[in-house]
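Read-outs: derived from the displayed coordinates by stated rules, not from any lab. The shown structure was predicted, so the numbers you read here are calculated from the model rather than taken from an experiment. Cβ atoms are built from the backbone, for glycine too; each structure is taken alone.
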Structure P
Amino acid sequence: MKSYDLWIGGEWRRAARYEPLYAPYGGDKLADIAAASAAEAEEAIVNAHEAFLSYRNMPAYKRAEILYQAAALLEERSEACIRILVQEAGKPVKAARGEIARTAETYRFAAEEAKRIAGDQIPMDAAAGGTGRIGFTVKTPIGVITAITPFNFPFNLVAHKVGPALAAGNAIVLKPAEQTPLSALFLADLFRDAGLPDGVLNIIPGGGAELSEILTTHPHVKGVTFTGSPEVGRIIQRQAGLRKVTLELGSNSALIVDEGIDVASIIDRCVEGAFVYNGQVCISLQRVYVHRSLYEEFVARFVRRTEQLQIGAPGEESTDVTSLISNKALQRIAEWVDEAVQGGAMLECGGMVLEHQILAPTVLTGVNPSAKVVAEEVFGPVVSIAPFDTLEEAVAAVNRSRYGLHAGIYTPRIDRAFYAAREIDAGGVIINDIPTFRTDQIPYGGRKDSGIGREGIRYAVEEQMDTKFISFKLQP
C-alpha cells in the first residue's frame, strides 16, 4: 500500500505519523497519508517564508508562465486527477471530469490576473497640501498564506487558494481536507514540473484541530483562507487576530420560482442544482419557494425527475448520486430528515439509507421552517419545497436564514427580478438560474454566517495583497 509524505521546501519529507485513507464508496483502503504535527507545520511555514523573500520579486510574466504551465500539465494529466476524485471524494466520474476542466481554467484565470496587478495614481493637488507632489499606490504581496480547504471540490477549491497566492507573489502552506489529501498532494509534482521555485508551495495533510492554531498564529503567517463550517470559521477568525482572513462558510441556498415561469423548462436544472455531487456543494439548492399557482405542478415534476436519477458507483458514467463522504455525514442527514418528518413534513420521495453510504435523493414538502433541513446546511441530497403567495413573502423566507451565500430566482418580469436582487440578503443573486451557478472568475462569498471576504481569482488576489502609498515631492 502506497504512503504519501509531506511536501515541504520542494521535497517529500517523512512525517512522524501516518493515517489510513479509505474510499467513501466501498471502503477500500487507498493509502497511508502523512499527518503533520504542529512542529512539521511550523517547518513548512518557515520554508514558505524563506521562499517568499525571493519569489515576491519574480516578474509578473514569469509567475503567469508558471500558472499557465500548471494548467496545461493538469489537462495533460487529467485522467489521473479524475481517478483521484472518484476514489477519495466518491465524486461521480462525469462530475469529476467537469471539476478538472474548471480547475485548469481557474489556474489560467490566475495566470491572467498575475499580469493585471496594478495600483492607482492619486490626484495629489485635489487637496491644498498636496500641490507639487505626485502620489501613487502599488500592490505588494503580504507573505505566507495558509489555506485550509474542504473535501467537496478538492482540486478546484484548492486552486482558488493556490492560484491567487501564486499570482500575487505570495508563498502558501496548504492543509487539505482529511478526507481528500491525494488531490492536493498531486499538485506537488505538478507545480514543480511547471517551474515553481522550491518552498513557495507546501502541502501538509493533517488534522484541523491539531494544526489550526499554528496555521493561524505563527508570526510568518500574514493571511489565512478557509472554506468550511461557520463554527470552525469563528475559531480561525479569533485565532488569526489582525491577519487578513477570507472565510467561505457555506449556506442553505434558496430558489424562488415566480408566477409565469414555464415549470417544465426549469425542472432538470433545479434537480441538478439540488443533487449534483449528492448535494455536497456549498451552494447546493436546498430550499425552493414556488408561487402557489405553480406549486403542485412543480412538486410533481420535481419528484418525478428526482426518481429518475441513477444511483450507483462513482466510477460509472451513468451515476448521478453515490456515496456521501462519510458514514457520520450520512447518519446526521438521515436524522435531520427523520426529524422533519416527525415534525409534520411530507416525504415526497427518497429518505432511504442504502448500502455503500448512500442516501436516496430526498424531496420534502410541508417542512416546519425551524427544522434543520431548512434552517441549517444539510450538505447532502435533500431539498425542501414550499409555496408562496407574494414575492415579498418569498424574499422574506429566503432571508429567514443565518446564511447568505447565493440565492436564485426564476421570473419573467424584470421589475420583480430587480426587486429580488435588491432585497435578498446574500453575496450573490442569480436571476433565471439556480443558486448553484458559479463560474470561477466571479466574486464569490457570503454575508451573515456564510463568511467574509471574496474568492474568484481577481478578488482573491486583492484579498491577499496590501496597498502601499508612495509620494514624490517635485521640489525638495
Structure Q
Amino acid sequence: MADPGVRISAREAIALVCDTFTEHELGEVPPAGDGPLGWEGYGAARDRAARRTGSAESVVYGDATCGGVPCVVLSFEFGFLGGSLGERTGDRLEAAYALAREHRRPLVSLIATGGSRMQEGMVALGQLQRVARASVLLREAGVGHLAVLRDPTTGGGWATLGAGADVVLALPGAQVGFAGSRVRPPGADPAAYSAEGQLAAGQVDAVVAEHALRDTVAFWAGALGGGTGEAPEAAPVPRALGPDVRLPRSGWDAVRAARDPGRPRAAAYLDDYFTRREPLRGDRCGGDDPGMLCGVGLHQGRPVAYAAQAGTATRPAGYRTAARLVEFAGRLGLPVLTLVDTPGAANDAEAERAGAGAAIAGLFGAVAAARTPVTSLLIGEGGSGGALALAAPGRTWATPDSYFSVIAPEWAAAILKRDPSRVAHTADQLRLRPQDLAELGVIRGIVGPAPH
C-alpha cells in the first residue's frame, strides 16, 4: 500500500480485488472461556475484537469472482488480534482450501497476519501443519494458489500461506518476513523484511501498486483457473525477428550474428508473441537472475508459461527459477515456451558456491519430466550445457541468427592449443550453424519471419 501504516480490513481487501464475494460461515464453536491454555483475559479480548471488526475470527472466506473468473478468496482481518492464527482460524483456512479443491477454482489469499496466536500456544502453532497439508492437497489437485501480501505478513502465515503459494504478489511497503518487527535481531536491516527486499531476494514474484491490484489478480485468476486434466496443446513456435533472416555462410558468421548487439533479444520476442504477460521471479532460495525472464503470458487468448534467457551468462538462481516455472506449468496444465540465448552458465566462484551444477541438473530434470509440452526456440547464442538445459528434447527450433555449440569456438581453440587465428576454422569444424543443427537432427527446423 502507499502507506503501509494504514491497514485495511479483510472486507476492504476483498473489495479491492473481487467483483463479487459471498462469505461462508462455518458455525464454529468458539474456544471455551480463556481458551486451551486458560490465558487470562483471552475470552474478553476475542469478544472485543469481534465487536470492533464485525468478524468472528481473524479470517473470512467465501466464493468470489475476480475479473469474471470464479475463485475462492480468503482474507485476513488484522484488526482481530493482529490477524493471528488460532484453532478456529485453522478451521476456516482448511475449509477455504477444501472449497477451492472441490470446485477446482483458484484460491486467492489476501494475507495480513502477525503469526500464530500466543494465547493458544502450541494448539495455535499446530495450525500451520493443517495449512501445509491443505496446500499439498490443493497442489496435487492441480488447482492454483495466488497470495497477496498485505502489511504485515509475518510468522507462520508468511511461511505457509504466503511463501507456499504458486504466485506471490505484495503491496508496496508491506512488511514481509518470518520474523516480526519485535523479535528480530538488534540492528537487523529493515529492508530485508520488506516486500521490495523479498522481491530482490527471489521470494516474491511482483510488487503491485494498489491501483493495479484488481487487474493483476484477475489476470492470475484466469491463468491459474485449473486445467481439464488433459495435456494442453503445445505452444506454437514464435516467428523469427530482425531484418536479416539469411542463413550464415560459415560457422564464424553464425557466431557473429548471434553476438550482434543489435539482434532481437528475449524481451522483444516475448513482446511480439504475447498480448500480455506477468512475471514469475526468483528461485525461492534467496536468488533472482534478471537474465532469466519467467512468467505467464497470453498468446492468442491462451495462457502460456515462459522461461527465456536474455543473452547473459545464466546464474544458478536463473536455472532454479526456470525449473520452478516448468514444474508450476505442469501442475496447472499450461504449455511452456522457452527461449534459449546464453553464452553459457555463469562460471565464477560465486556461481559455483551457489550450486551451479545442481541448479543446471535441476532444470535438465524439470524439462525431461515436464508434464506439459515444452516448445523451445534458439534465438541467439547456444552456449554448451548452460543453454541446452532450457531446450526441449525433440521440440527445439532455431532462428537464422543463432548457433548452438558444445563449447564456444574460442574455448575450443584454446583447449586444442590452437593459435587464435584458427578460431574461425574451429567454428566451422564444430558445425554450429542453424542449418548444421538441422542436418544433425539437433533441432527440428529453422523458423523464418511471419509472411507479409
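Listing for the model above:
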item: Which entry (P, Q) yields the derived value -12500 for helix-only ellipticity at 222 nm (-39500 (n - 2.57) for each DSSP H run of 4 or more, over all residues; to 500); result: P
item: Computed 4.0 for distance in nm of label points 7 Å out along Cα→Cβ at positions 22 and 182 - originating structure among P, Q; result: Q
item: Source structure (of P, Q) for semi-axes √(5λ) of the Cα gyration tensor in Å, computed value 39, 30, 19; result: P
item: Ranking P, Q by Cα Rg over 2.2 N^0.38 Å, for residues 310-429 alone, the structure that comes out highest; result: P
item: Which entry (P, Q) yields the derived value 18 for relative contact order in percent (Cα under 8 Å, 6 or more apart); result: P
item: Read-out FRET efficiency 1/(1 + (r/R0)^6) of positions 30 and 246 (r between Cβ atoms, R0 = 25 Å, to 0.05), computed value 0.00, structure in P, Q; result: Q
item: Among P, Q, structure where FRET efficiency 1/(1 + (r/R0)^6) of positions 206 and 262 (r between Cβ atoms, R0 = 30 Å, to 0.05) as derived comes to 0.05; result: P
item: Distance in nm of label points 7 Å out along Cα→Cβ at positions 198 and 382 - structure with the largest value, from P, Q; result: P
